[in-house]
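Chemist: The structures come next, written out as structure tokens.
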Structure P
Amino acid sequence: MIPSRPSHVITRHHDGAIHAYVPDSGTLGVLQPVAVFRTRPGDEVVESVVGPDLERAVYTTLNGVVCLTRAGDLVWASDFEPPSARAHLHRPGCALSLDGRSVWVYRPDAMAGRGDADQWVVHDADSGAVLARRALETVGHGAFQYVHPVDGSIYLNVGEGQDGSVILRAAAGASGEPDWVTYPWPDRCLIGLAPDGRQFMTVDHGQADVSFHHHPSGDVLFTLSAEAFGYDPEETFVEWSGGYLTPDLALVTLGGEGPDEEEWFRHHLVDVRTGTPGEEISVDAADPYELVPLGDGSWLTGARDDHPVRRQRRSGGA
């Protein structure tokens, strides 16, 4: 399960299948799936990942993780024991390592009723064998995992609801076991990693500002509030969305309510080399969380006919 080349593979779930898209092919507009994986009967997919070779899919359900071939053959499966009787408030997630050799699974076991805390578990991608396991000091509803594009370390952002957000990182250790790092902030949400791997972007859990950090230290390079973009900070907040449009440009999403309580949101560029807020751009998104920046100057918006749409800035502007 080793990738043949670096690539973005985006997945979407519908009609009992995982649809895989490769948006870095140069195609704009509505994307068509390059591979479709039929899940096991009765499985409801929570999160999925497909490697660049497009030969296998890994997905989580509320009670396990499954690996299938494109032909639908089961490669391996690992159940979360005991099965949870809770149908809400816990969303297990999965990610594939940069070299394709391991699958990283976030298990929100506390919310699922399986224990007092969560787990981060590393499986062999070919056999499903557990390679490493980390008990976390979190009680999360779900998490996002980000694979560093250069050194292959894995970032994990655990959302604990009103209690905040915890960011961790795992990197290859000298002993073969991962080195686990927890960043010292209980109140920042990880939004994305720069495509060149030099930095990462977070938003305050209370939505007061956005910060850009050095990788891997986490040292803050600069922070911007809504006021820096020309908005009233008493009436405007920073959304937990956006990301890196290119290695040098990030997209920050601002939101608020109008005089008639209608909600609004806008996307602004930031030059991350200088920390300078830039122009507003139009991304044609239906909500603040529909936008998925791809790091190559393009982004995805929500599905049209169940397929994502890839767009990019027009020459010379938005």
Structure Q
Amino acid sequence: MEGCEFTSEKATAGTIKDGGDDPDATHGALILSTVEWTDEPGIILDGGIGVGRVTKPGLPVSIGEAAINPVPRKMIRETAQAVLDEYEIECGIKIVISVPAGEEIAKKTLNGRLGILGGISILGTRGIVVPFSTSAYKASVAQAVNVAKEAGCDHIVLSTGGKSESFGIATYPELTEEAFVEMGDFVGFSLTQCKRKQMKKVTLVGMMGKFSKVAQGVMMVHSKSAPVDFGFLAQMARDAGASQETIDEILGANTASQVGDLMADTPAFFEIMCENCCRAALKEVGGGIAVETIIITMKGSLLGRVTIDDTDNESDRDRG
């Protein structure tokens, strides 16, 4: 616990968030809980400074409410009620959760695009930190896709990071901001969310390293989960007509980016990779949508772009 202050009417306690190995922007943040008596029985739960407010539909919390998700809401209420019952207290309480640095932390999250303004969200699925837990990131992706659906989007652009998202925005300036979702390493999960929300088209934007894995059907592309398969890259290069000398260089390469440089003058290589990504994505979701793959360099230049439209269960490929 990080401090505790109380009077006969009010108490405030703080704790420091430990995100473990999770890619969590709130790691190290001070979380405060203030509890005070109310005249009416029952428990009121709200957000204070640094906890965002919901302004768009599609989230598991109603518009106007503090962005405290259903699981932590339930846990907070149950814990508070257990204490009230233990001491046979019949009057009510108001609980306010605050994060003093929350507004600044929120700039590092998807909250603004999701319509959560003024601070961070209070997320959670179990109440404990699991080493390299992915639940928080997945929850953000699922919420982002749902917000896009509620905003009327039927085309989602999934990117692996900020640079690839910027390329996607430049490619599709006509789409609203809700249509752009950073999926990170969670390709399969993000595709499944898009299919579940009946999106007509999904565009994948990323770089050689992660998409060389997607092309093989690997749908969780974190470096710890799946290494780059240089034999697979060499086979695609062979299919693209590369010389044996180039293939040998690929087999001895250290990074996928290095392979991209070796194949920079062979557009067919990137078309093959993009097509493989599209087909792997369609297999992941069982078809029925259009999937586009765009591969770019670290500097943001286009390497390859292919679309396979399976909305009519017919593979109509469009290279661009």
Structure R
Amino acid sequence: MPTSLTELFSPACHLCPRRCGAARDEGAHGVCGANDTLKVARAALHMWEEPPISGEAGSGTIFFSGCSLKCIYCQNHEISTGNFGLEISPERLVEIMLELQDQGANNINLVTATHYAHLLPAAIAAARARGLVIPIVYNTSGYERASAVAALGDLVDVWLTDFKYADAGLAQSLSHIKDYPRVAVSGLAQMAREIERRGGELVDEDGLMKRGMIVRHLVLPGHADDSCRVLDLVWQTVGDVPISVMNQYTPNALMREQGGDLARAVTREEYEQVLDHADDLGFTTMFWQEGGAVDESFTPAFDTTGVLTSAK
């Protein structure tokens, strides 16, 4: 296992499981869309994560541009595949973390940061040295190399991870990556080991998670059966962890144009099928959503708020 994230980045990038080998340190762009420069689309308090993450004050979210997955239904496509955002220095990332803490954030929430993981240890260490005391949340698609998770184990306090698919064929057709289920299981197991190594889950008297993990799953219309198999895999891999079962899927323009199941919202029956299965498996901490369609609460405006100046 490589000794550092820098070894996974240079001279050829292997930070994510795609291992595309792009010479990003020479300015080339990887499959994720990133080169050697940080790019951020938004940095602000977010009130609508799970209650142990947002609480009442909000989570200090930093939305990084680019993504190693290419989900055809992505609701954040402006930044995930469009790579919208502003280039910043690692020093500015440190300042953003401190500014979010000054605004009262419960934590620093790094959203889709995998392709910049090699820059995180130094940035987090610098922020800690300058007074950052709140937890670090790693908000990920779940498509992570176990070695990268291990390298981040002493830095990340809360793993807020997706588990998208149980079926490799579905992963290939919707996200252009056939090994997602196998990789997600491996990464999830490593996240659990890192939390256990550091003493297990820690939640304060206000219900805020200081250390631990939450596994998210977005139910897709027409694929409730696969959602149930996802929950099976989570249970088999890490047991009774907090889960977040989401019904906020809203078809983007491409999905509406193509038609089929992904052109509509999740039905109440589909969502209840998945929630009932979670109950049957024995999950004791589960977050769910009322209503269906996504709104600005779930997808904030990617307008570079807080990237170059404080978002107070």
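Chemist: Check the numbers for relative contact order in percent (Cα under 8 Å, 6 or more apart) across P, Q, R and tell me which is largest.
Modeler: On the way: P: 10; Q: 13; R: 18.
When relative contact order in percent (Cα under 8 Å, 6 or more apart) is computed for each of P, Q, R, structure R gives the biggest number.
Chemist: Quick check on the output: 29, 47, 20, 4, 0 is P(r) over Cα pairs in 20 Å bins from 0, in percent, derived from one of P, Q, R. Which one produced it?
Modeler: Corresponding structure: Q.
Bear in mind that the values in this text are calculations on the coordinates, not laboratory data. Remember, predicted model here, so these are calculated numbers, not experimental data.
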